[in-house]
Structure 1
Amino acid sequence: MNAKSWIPALVKLLGPATVSVSDAVRREHGGDAWFAHAMPDAVVTPRTVSAVQKLMRFCHARKIPVTPRGAGRGYVGGCVPVRGGVSLSLKKLNRIRAINAADGVAVVEPGVITSDLQDAVKKLGLFYPPDPASAKESSIGGNLATNAGGPRCLKYGVTRNYALGLDVVLADGRLVRCGGRTHKNKLGFNLTDLFIGSEGLLGVIVGATLRLIPLPPARAVLVANFARAPQAAAAVNAIISAGFLPAALEVADQFTLAAARAYRPGALPGNALILVEIDGQKNSVAGETRALEKILHRCGALTVQKALTDATAEKLWDLRRDFSYALKATGLTKLNEDVVVPRGRLVDLFNFAGQLQKKFTVSVACFGHAGDGNIHVNLMVPPGHADTANNRRALDALFKQILAWRGSITGEHGVGLAKKPWWQLAADRDLRALHQTIKHALDPHGILNPGKFLA
């Protein structure tokens, strides 16, 4: 349908304060942190669930594409409106509706920024563990749509593990409530999990009831630097083999650390590092800190730096959270691939990254969540050269090796546009057909986030 024929009716339905067709607003809503961009015909920014329902009924009847959008911090082009239509921004649905310590839940709208929720519950002695590196920018709705992870996944799990219930507007405008407020619920199919990680292809998440846990009273962070990245990766397995389950267990290579020091002078020493966080009761944290320091030295750590208070721990985490910004500050374009390998393949992955760099003459920066095998392998390429034949061959080699090790081509960011060429390689025919069956059942006209991995 021609845009000019439906936009006036949409403005009349939702109001000019909710619908924008200005070039500047449309351009702002045409991309995310990846390099792809496409202009929507209109941007809709509702303040109520009923407005989302009205929009979806309108677009369903006219078969107009709708691309849901959180904070726009994704790395795979997941919210790029490649077929035009409506870019549906949920940023103004941003209220924390309730925090209930007795029930151990928070009820939130999708536009709530992750760190704002974490700060709010922390004041009540509660803890919302999912902690993507972009926590200060990313929204809960986006986290749910991609099943975001982060450093604390090792001990605490991913976003999915904290979603007790969801409110979802379907493609035809119906509002369904999956799950509930209780910490156990076995009523019917687990439809809550169906929508989590669905990348906006099955419905629009407009509300969530999230599980909260008690805030650990003590924490400590250790940062150990090593001569080489494979050596640091080997120390990861040594820590876990010794019976420890840290809250976070991160690793970074030489390129990443050099960029971090250039971005923030004096940031972190060494050619490779491990960052370990432990939390719990004060006495147990103190004992584990001493034991972990010994393990790190036995594994060849050149130095071990410790942070034993909440404030000093956060300073070290700020340095870790700077990694992505530091790599961007190099002036190179960062192709961020959030691959996952079985943990026993960590050393192999870092060795393979070195081989990839030599074979394709492209800089590679590796860092990430070593404790669960989720490493961000970043191809660092000159500006304007992101989509070249050489880079595609390098990514093809990377993904084929990851799958040969029975890993996954994405652990956090999703498939989106960036990994669409490898969707058929990663999912066999029957699995792809099952995805299509579910998609057609919930979105028969294919209007929700079209053009992504389900086309």
Structure 2
Amino acid sequence: MLKKDNKTDVIVVGAGPAGIACAITLARAGKDVVLIERGTFAGSKNVFGGAIYTQPTKELFPNFETEAPLERRSIAHNYMILGEDDSTTISYRKQGNGSYSVIRAKFDRWMADEAKKAGVTVVEQTVVRELLKNGTSVVGVRTELEEYYADIVVLADGVNSLLAKQTGLRKDIEAKDVALSVKEVIKLDKEVINNRFNVKDDEGVIGQIFGGPMLGILGLGFIYTNKDSVTIGLGVTLEDLVKNNYRPFELLEQLKKHPSIAPLIDGGTLKEYSAHLIPEGGYKRIPKLCDNGVMIAGDAGMLVNNLHWEGTNLAMISGKLAGETAIEAINNNNFSKKFLSQYEKSLRNSFVIKDMKTYKDLMDIMHQRQNAFLNYYLKKINSFFEMFTTVNSVPKRENYWTFIKTIFTDRKISELFKDLWAIIKLLWSILV
């Protein structure tokens, strides 16, 4: 709660997973914390693909599996490689509970309610305009209505955080380092979803989509099953959208019409359409995450693992670690950059930064070789299975050799060597 003169221990800006995780960590330790959200309620402005992960969520909400508004328990991950009119799908299934599909408007609201129960003061429908400073230290925020003061301000207000830029810690984001994601939630009967995705009532499927209308551009698609709806969408870097004069909603329409996708959503009715920005820069684009009196968490800190489509878990853990650092800072009455740098050290020692560092070269390589890896080789995978499954009275050995020869006739030898070197470089950065 607010103390005299609108002063509190910590102000957290943004009621997404990172902000709520930070606020509830502080409140449970008996600290006074104000959580400011610009939407009408927590989750009203928050958008993502559709899954939360069990282990990191349990760190904050041990009983969420029985208490939170969950959709389906993910038992299958499908990796779909789409050509122009064909596809190859690799599916991994296991009866586990590694993740659940959720609707953010419901789940984030539930998290915010849990934060309120823990003692967090949640201020909704309030936009933070700027940070308040005393010399080089952040000492509060100014909204459109009034000023709030705190020993520490935590910024968890998303990838397009103007406040993070005000700190000077984060520069303007380049178009190649952020993707615009669009998605639709399509209503379907539960039984229809079960039949089409081969699941039971409480089971769900996560689909990651490569190619299709995104052949040759840096973009990926996704599909998630909910209780009585299916979420489908895609994300493409702003650089590719501008360079190719693409409109993301038109790409999504093309994706929905693909022969391998259309049957999954046939007969459904549009329930929701949304768009949001996703950090795509990877490890090399993470800014400094703390200064005197301020820390940055979640998407505002560019903390997204692109390859594994992990964002919510990184946001939750970064928020939790920021909250733990703030607790120590309050206990020691030390809000300096040097003391708050413990937050960055904790992140570096966690899976968050370690995983992002594992793929530190991924985005640079994909930008350099995107036509090869996101166009040519995707088509080649499908053409291999077309050859492999075709019966044409030609001996199989001849078909194999014909396929192998096309690899050397389709592309220059120099390009093949560049592709091979890119793969070796990527594998070396991952494994060493």
Structure 3
Amino acid sequence: MSDNKKIPTKNLPIKSAKIDRRQFIKSTAIGVGAAAISSSIGFPAMAKSKTIKIGYVTPKTGPLAPFAEADSFAVSLAQKAFANGIKVGGATHPVKIIMKDSQSNPNRAAAVASDLIVKDEVDVMLVSSTPETTNPVSDQCEVNEVPCVSTVAPWQPWFFTRGGKPGVGFKWTYHFFWGLEDVISVFTNMWGKLDTGKVVGGMFPNDGDGNAWGDKKLGFPPVLAKKGYKLIDPGRYQNLTDDFSAQISAFKSGGVDIVTGVMIPPDFTNFWIQAKQQGFRPKAASIGKAILFPVVVEGLGESGHNLSSEIWWSPSHPFKSSLTGQSSAQLAHAYTAATKKQWTQPIGFAHALFEVAADVIKRTQDVGSNAAVLDALTKTNINSVVGPIAWKPGPFKNVAKTPLVGGQWRLGGKYKYDLVITSNETAPMIPTGGDMQPIT
């Protein structure tokens, strides 16, 4: 471990951070003596190879598991790309990817991140999928001074919930994804294509995403009011709630004809089934998180038709991988060929994490130094399969925004449901595939 790579101390007993002074002097003397001998004999300086370790934390199990469905595919593709190592300077370094399951639990996410930092001594940390995963892992890396790249969480709950201050930000943790301002624009653009009464029912859980989306200053409420929508917000509910009768009753009595929110998959399934049973039929339901994935919508039977959501990535996105050269369409087709499953949105962002990691490692001036990795990370500027990734444009120094569009799930086609892009005003370079339709 180099002098620049600090020994993590969070969650460790004090004795684990101690260094034996005699051993240090002895090893230093040997190192100096060897260097002197090498110099006197005239041996050429040789770049040493070091195994570069990449940590990756995602919710492989638990209620957030659909976010991680493409992880094994993304990791296998990265391992293939790294099979011959990564050349940095005059040496080629082998690469080891260590993946850990957060089990959809923030405490577990922090614990496995600590293990990756302390026991595995990873050189860079990657983490994906909702603030409940990205935030605790990012916090561990910030405290222990380990470079970290995160994605698949709107930037506001990643930045502000962690105590980020505009103009200051963070030192060791960086994030790429879209923001609440983008998803609000996408949703209202889709609703504007329908004939509605502009009364919106909000389903915001008591978690990182829900509190951010429902925030009266930074979330949906002020923007919807400015755009002429009336928001009926029954208040925060706990994840894995069984009974949504109170929310449905409030929506029916309030004349709600649009539903929005950011729900975990099992909660939306319960809500939607109960809404149908209780005679609640909105014209639009635009839900973040829960209905991003075909496996969830298929579980709704035919009642998933014309449900809408944000679309962060699709085979139609006009970008290609900096790691493999594959286009978005080719990457989606490769996933289907390997897994026999329909493409899913996290494919692109899981892959993009390894694009960033590869690019950063190649530009690192001193392999094994956290400070050197961080220096390369701060200068990231690549064109990835999810679009350009660079921190400088902002909105803050640790955040890079990626494009966002919206669409609906439609019955029929090659699979039971196809996700059709119906609104691209926020990213015109991404083509639409159909028109917005009301739920029938």
Item to complete: Identify which of structures 1, 2, 3 gives the largest calculated value of distance in nm of label points 7 Å out along Cα→Cβ at positions 102 and 334.
Response: 1
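Of the structures labelled 1, 2, 3, which one yields 14.4 when Kirkwood radius over Cα pairs in Å, for residues 134-213 alone is computed from its coordinates? Spell out each step's value before the answer.
Working: 1: 13.0; 2: 17.9; 3: 14.4.
Answer for the origin of the read-out: 3.
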Worksheet entry | Highest-scoring label, criterion being Cα Rg over 2.2 N^0.38 Å, for residues 166-309 alone, among 1, 2, 3 | 1
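Just so you know, all these numbers are worked out from the coordinates, no wet-lab data involved. Nothing here was measured: the structure is a model prediction, and the numbers come from that model. Cβ atoms are built from the backbone, for glycine too; each structure is taken alone.
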